[in-house]
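Got some structures for you, see below.
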Structure 1
Amino acid sequence: MPPVEIDASALPPLGMPPADFLRDYWQKRPLLIRNAFPGFVSPIEPEDLAGLACEEMALSRIVSHDRDRDHWRLRTGPFREDEFPGMPHQDWTLLVQDVDKWDADVAALLDCFDFLPRWRIDDIMVSFAAPGGSVGAHVDQYDVFLLQAQGRRRWQIDASESPSLTFRRDVELKLLQRFSPTHDWVLGPGDMLYLPPGVPHHGVAEDACLTFSVGMRAPSAAELLGDFVDTLAAEADEALRYRDPDLEPPRDPAEIDVAAMNRAVEALNMLRMNDPERLGDWFGRFITLYRSSGEVIAGENGRSRIEIEWDLQHGARLVRHPWSRMAWRKGGRGSRLYVNGHAIALPARAAARVANSRVLDGDDYAALGQAGQDCVFELYRTGHYHLQMDADGDDGGNGATWWPEDGSGQ
């Protein structure tokens, strides 16, 4: 069996070639990776996270635990700034989703996970826990990488073949009724724990700490089917209906007989999406929209295309909106770029470059060709890019959001 704990100092962040990790661990077994990020220094401080939790559009929660009564309390943000100085010294956790959308330095960590398809990565959630802070023993139905950023956190996991997955009914959180850990570790800054779906785990802060959770998008079969059926229904021809040209006098007028059920199945089969191109387009639109908690809205920017292109030739850059999700696909009828649920026909080279680049400079833009440039300008016009002039400096740093507050954001 592959080891459950390794030191990645010589080959961060996995301690092994990505192909080996995907073969031996991905969606198969947990792995504690010591020194996944040697000498790691958190790009944000607890004060930054608290400030973000006060923002109206940020998704934030505070989980508190009364140990004496084993009582759990969940509160959702936004929170007031004056709440945090009066918080207890122990047993509570602040969690903020999508911090990578608000802070460019946090988002830069995603480049270290490019051994995974980018469209599979959901967000980086950051949690601050006071000593003893926890969200309880629970299980996730998606892959997650838990990177310790500051302080120390004790992680216990149940890696047995048939863990107990019964949930408590006395708390609003989905906590496990019984938890029997098979492994117990304390993680420090730069250590990372990988957990595949379905592995029960419990994290408790040894001291005040920050933890980054890189979570995956894993739509359930029900979510896929629901959206798929909605798409089929929306695109269905009204002429496709239940038909019974072979109807015979029924033995019982009130009975739904076998022949009627066969005709119902035949009517449903007429809606099957047998065309792989249509199926690919549906999935590309779905996955770039799935679990999106923010929206891209066009701002009031009157710059013409000629002005934009001149700026790009003189040092400006187009920075993608952090809520803009992109992927691309090569099909039998040409390639497509998918942007927040929309499909755009593009040559493969241009589609790949646009989907993979959070920032486009003048050279990148020139290499796109006419169709790619047309696409990028339209995306700029609809709010998916912000023109960053050379004088603006870099697009992140110091815990600052990387999107301008000019009405063109979420």
Structure 2
Amino acid sequence: MPAAESAVSRLDCVTAATPPSNAAPSAGIRLRPEIAALPAYRQGRAAAPDGFKLSSNENPYDPLPGVAEAVAAASDFNRYPDASALALREKLAERFGRTADEVHIGAGSVALVAQLILATSGPGDEVVYSWRSFEAYPGLVTVAGATSVQVPNRADHSHDLVAMAAAVTDATRLVIVCSPNNPTGTIVAAEEFSAFLADIPEDVLVVLDEAYAEFVTEPRAVDGVPLLARHQNLVVLRTFSKAYGLAGLRVGYALGPVAVLDAARATAIPLSVTGQASAAAIASLDAEDELLERVRHIIARRDAVYAGLLEQGWDAPKPSGNFIWLPTGEHTTAAAERLFEAGLVVRAFAPEGIRVSIGEEESVEKLLQISEEIVRSLPEGHSARRIA
């Protein structure tokens, strides 16, 4: 395939930036320069006692009693868990019409992304993904020793699948598509994704990251599961962290060809999915009706927030996850600080925008109050502002 246009960013891990000035002395230990330059993952600030943490896309509801009881019952943590989480794999296999070997369990979907990158890509190889997208992708590619190929989002903050396909070269080993896209909330349309798959060589793995699939109500959106039967180079990722409210237990799953998932399993840290996580996931599937009713409440709250933003004059993308995207651009840091002062901890991606999780009902009024102040403070002609 032809190389992509110059807008595509190729981030070679060998030419890493200078390590942070506050990095601890290495006592003469020779570290990989690209790893030394990587910032460690840092969570957002803690919310005040009367504030709201809207920075991590967590489910605001407490665990269901039945799920909590299943975790408490898995009390044999003096023993190692089942390394393959077979009971959970069998339950998911039955649900999706797969075999158990076509299901792989990991410590959250991010762990599965890391394993698939390691299984396919190393020095000299390229991993293509849209940008901005999930913040972990660049670091995971760098850790593998591969090169990131970042394809800019379209003006509407969605994936440019045509440009992504054009960015695939002989060096490409993996392409990541995130729908709904974190942090912009945009979906990939099913028709677009099918055309995209037809353009990708069969020896290049495509990973469809659907961590927020349960929150999607847009009929045009892709659903990766039915496509697995037709594409042997496709893996679909889902998670229990978001809709099912198990973020602290770290459990996600991959659906795909056995050979690819076996390769991912070979790169995994053994026994990283705990017995408590597996028990909670199984109990969550058993209580799915009640959990998805909670999801419907979050969706309704999200849609109400988005309608309020539009009424205020925001030009923001339609959200399809459990979060919204405020494209504040160069005003991102100041806007995030204003929200923090009001008791709302959000995720700022300067100089592009702010991701705000849909949290407790009580947070909505305050969020809309501050968002109106922010949009009115943006300069006339700013891309996030539709008001005169």
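If percent of Cα pairs over 29 Å apart is computed to be 55, which of 1, 2 is the source? Attributed to the structure labelled 1.
Set 1, 2, criterion mean projected area of the Cα convex hull in nm², for residues 130-185 alone: the highest-scoring structure is 1. State the single structure among 1, 2 that was used to calculate mean count of other Cβ atoms within 10 Å over residues 66-73, giving 10.5. Label of the source structure: 1. Out of 1, 2, choose the structure whose coordinates give Cα extents along the principal axes in Å, for residues 250-361 alone equal to 48, 33, 27 when calculated. It was calculated from structure 2. Consider the structures 1, 2: one of them gives 22 for relative contact order in percent (Cα under 8 Å, 6 or more apart) as calculated from the coordinates. Say which. Going label by label, the one that fits is 2. Looking at distance in nm of label points 7 Å out along Cα→Cβ at positions 274 and 322, point out which structure of 1, 2 has the largest value. Evaluating distance in nm of label points 7 Å out along Cα→Cβ at positions 274 and 322 on every structure, the highest lands on 1.
Computing helix-only ellipticity at 222 nm (-39500 (n - 2.57) for each DSSP H run of 4 or more, over all residues; to 500) across structures 1, 2 gives -10500 for structure 2.
Read-outs: derived from the displayed coordinates by stated rules, not from any lab. Remember, it's a predicted structure, so these values are computed and weren't measured experimentally. Cβ atoms are built from the backbone, for glycine too; each structure is taken alone.
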